[in-house]
Structure 1
Amino acid sequence: MLENFWFNVQYGMNHVLDINGYDHVLFLMILAVPYVFKDWKPVLLLVTTFTLGHTLSLILAAYGIVSVNGSLVEFLIPITILIAAVYNIFTAGKTGKSNKIGLLFFTTLFFGLVHGLGFAREFKMFSGQSENKLELLIEFALGIELAQVIIVFIVLFVGFLCQTVFRFSRRDWILVISSVVVGLVIPMISASDYIN
């Protein structure tokens with residue numbers, strides 16, 4: 001029982017940390033880069049929102065309630081990352097985070113829903129004929145949440161180092177990371193089967 005629990009949690013962690021699925025990491029970077037350690041509450045809210053969206057769409061797909069074109073989903077994932085990155089670029093250095101949290105909350109929830117649908121086929125194969133898919137989903141979601149917290153912590157820590165040791169301004173840090181992510185997602189969009 002405990003062995004199965006840890007296996008499912010690790011499966012969720014590996015899903016986020018998989019180098020081939022780096023879109024997850026890019027989105028988490030975009031979410032975390034505008035913040036510092038003292039802003040941990042809104043960052044945790046955003047990360048948990050992603051996990052909830054991801055889990056909800058997995059539940060809907062696992063029980064056959066919803067089915068979406070895979071190529072559309074794979075197109076929407078980098079589009080959502082691009083929107084969040086461009087938003088960071090245009091709002092870098094500006095105050096009024098409360099407004100930003102509202103927009104990012106919905107973007108993050110949408111990304112979670114879309115990404116969960118993108119993973120639904122693999123999850124169906126993983127869960128197979130399991131009688132307790134809901135328990136499996138919860139354990140998997142816990143693994144996702146743990147991996148995301150690790151990634152966000154790393155982004156906040158590197159941001160702290162760059163801003164305190166190397167004297168990057170917070171605005172420059174946000175602009176550089178967001179621009180790098182834009183450069184990485186544009187090829188993902190252009191390679192999408194949906195537009196080719």
Structure 2
Amino acid sequence: MPFLPPPPDNAPRAIIFDIGRVIIRVDISRWSGTLGPAGKSHLQILRELEADPRWADWQEGRMNPHDWHAHVCEKFQLPLDFEQFCAAWNSVLDPVTILPDHLFERLATKCRLALLSNTDPIHVAHIEAAFPFVRHFPARVYSCRIGSTKPSPVIFHHTLRELDALPEEAMFIDDIHEHAMAAAAIGMAGFHFTSAEDLLAEFSRLGLA
């Protein structure tokens with residue numbers, strides 16, 4: 001069952017979406033040959049970045065894009081200028097979305113919508129400029145702007161305040177089980193996203209799609 005706890009009987013007043021692997025496909029294989037030294041796979045690059053002492057600073061807004069560019073280029077000995085680095089960094093975000101734009105257009109007539117993502121300033125700038133679906137989300141909460149990342153309750157409560165919603169009025173959708181559980185722990189309906197089909201089926205059951 002994708003809902004944590006069991007599914008609600010009534011439609012939520014507010015719906016909060018994660019972005020990566022829920023709305024936008026993420027393909028880190030596109031980093032191979034650009035953001036790492038020869039011989040390192042894209043998974044090795046990702047593991048090394050996530051284990052880096054500055055990763056949390058980058059995700060929580062305590063490090064600016066130019067400093068991150070310099071840090072990663074020094075770490076992996078990359079001959080990339082800032083623009084080349086940003087292009088490589090953003091290349092993992094597939095322009096063809098998982099969920100259709102018309103879904104958000106319909107949901108916006110029935111619910112308050114928010115985006116909630118652990119992400120960085122380079123990806124935020126690209127998402128805001130390149131993906132039209134963001135226009136349907138008046139509340140857009142990015143970890144690098146809030147100074148907190150999921151699964152901390154801090155960022156969930158911030159998002160609820162942005163929506164003027166109580167936890168029990170909200171549904172949160174994330175592809176990471178731990179994050180859906182964290183939302184459920186503070187009283188939201190947490191939905192563990194595994195496929196667009198399952199999510200659309202739940203929206204249909206709730207009379208939202």
Structure 3
Amino acid sequence: MSEATFYYPQKMGRVILQGMEEVMGRNGLSGVLRLNSLEGIALNFPPASNERTFSFKTVSDIQTAFELAYGPRGGRGVALRVGRASFKYGLKEYGSMLGLTEMAFRLLSLSTKLHVGTNTFADLFNKHTDQKVQIEEQDNKILWHIERCPLCWDRKAEEPICHLAVGLIQEALYWVSGGKVFNVEETNCIANGGAVCTIVIDKNPIL
């Protein structure tokens with residue numbers, strides 16, 4: 001186990017729980033969290049505070065609870081759905097601060113919106129959480145490198161498991177692009193021995 005402790009702000013933990021509640025309902029949320037002794041946060045969502053006290057271990061334990069409840073494959077599907085559902089709650093909390101809801105952003109070209117949007121989201125995590133993200137751009141791909149990741153914190157796995165982040169990015173791209181669908185895939189994960197968690201985004205939409 002890692003000795004260091006890192007945190008999300010309370011409001012970001014709340015965003016994840018709101019996404020969970022939308023996907024599985026309050027009773028389902030409580031039942032899933034109870035499997036990993038997290039029923040306390042199901043009953044009392046954290047406040048919408050910027051205080052960094054929602055630990056990476058709690059975030060990771062929530063991801064483990066998905067797999068305990070639904071199995072590895074089912075847990076992956078649920079985590080993707082929760083990530084997508086969480087985006088709108090995150091946008092409500094952080095959208096105006098990021099400037100992504102301004103008309104000037106909406107009028108940018110798609111390629112510029114992808115560049116500005118991914119870097120702005122990375123800055124959100126780097127400045128307001130203990131998560132560390134680096135963006136690398138190639139000709140037709142954007143690589144989202146999570147150097148300090150809460151989703152797989154202190155976990156070991158045979159394959160990448162940061163599915164909630166993949167779902168969140170999928171929905172963010174859908175919103176940023178005005179309804180286009182992009183291929184998003186985690187190709188490297190700290191949980192299965194990687195130096196970082198890498199999520200690859202194709203710049204060209206599927207639909």
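Quick check: 42 is what I get for relative contact order in percent (Cα under 8 Å, 6 or more apart), calculated from one of 1, 2, 3. Which structure matches?
Checking each candidate, the match is 1.
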Match the computed value -11500 of helix-only ellipticity at 222 nm (-39500 (n - 2.57) for each DSSP H run of 4 or more, over all residues; to 500) to one of the structures 1, 2, 3, and report its label.
2
semi-axes √(5λ) of the Cα gyration tensor in Å computed as 32, 17, 15: which structure among 1, 2, 3?
2
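Out of 1, 2, 3, which structure matches 1.6 when distance in nm of label points 7 Å out along Cα→Cβ at positions 49 and 73 is calculated?
Details: 1: 2.2; 2: 1.6; 3: 4.3.
Answer by label: 2.
Read the figures in this text as sums done on the coordinates, not as results from a lab. Quantities reported herein were computed from a predicted structural model and do not represent experimental measurements. Cβ atoms are built from the backbone, for glycine too; each structure is taken alone.
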